[in-house]
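A short reminder: the numbers here are calculations on the coordinates, not readings from a lab. For clarity, every value in this text was computed on a predicted model and none was experimentally measured. Cβ atoms are built from the backbone, for glycine too; each structure is taken alone.
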Structure P
Amino acid sequence: MVRAQGVVFLIGAVALLSAHLGTGLASGDRLVFSAVLVLPAMAGMILGFRVQGRLDQARFRRWTQGLLVVSGLNLVRQALM
């Protein structure tokens with residue numbers, strides 16, 4: 001499940017980067033800043049994998065799905081208000 005989410009997020013990130021490059025929003029200094037922020041993101045991923053290895057997989061899946069549902073409902077709420 002985590003790998004599938006990673007693939008979905010990767011596809012979304014590539015589409016977003018393409019759009020930002022197309023509109024000129026992603027300039028040189030912003031790309032460097034983003035590259036620097038990859039380090040803390042990778043540290044968070046490593047920590048997340050370590051924690052995931054200690055959790056019950058069914059519980060982890062339920063929590064992940066629940067958080068995605070809450071995030072989706074929040075996006076719908078923001079769109080309607």
Structure Q
Amino acid sequence: MIGRKYERKTLDNLLFSKKAELLAIIGRRRVGKTYLIREHYKKQIVFEFTGTQYSDKQNQLKKFAQKVQEYSIKHPIR
């Protein structure tokens with residue numbers, strides 16, 4: 001990825017941090033936010049959920065619950 005040195009350094013700092021971290025990425029549409037995260041963390045991502053723009057809280061939570069259910073069916077705890 002060209003021109004993303006600062007962003008990748010920030011992502012590495014979060015990944016190797018000794019404490020729990022939360023990353024929120026906001027910005028204009030179609031500038032590569034999701035691509036950056038997926039590419040940089042492709043070996044570490046276990047579960048992924050992307051919210052829906054202009055959707056209310058109840059709908060967001062419903063979609064999140066559905067995604068968790070789908071994941072748990074594919075990856076049962078053993």
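Some values worked out for this structure:
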quantity	calculated
Ranking P, Q by mean count of other Cβ atoms within 10 Å over residues 20-27, the structure that comes out highest	P
helix-only ellipticity at 222 nm (-39500 (n - 2.57) for each DSSP H run of 4 or more, over all residues; to 500) derived as -15000 - corresponding label from P, Q	Q
Which entry (P, Q) yields the derived value 44, 36, 19 for Cα extents along the principal axes in Å	P
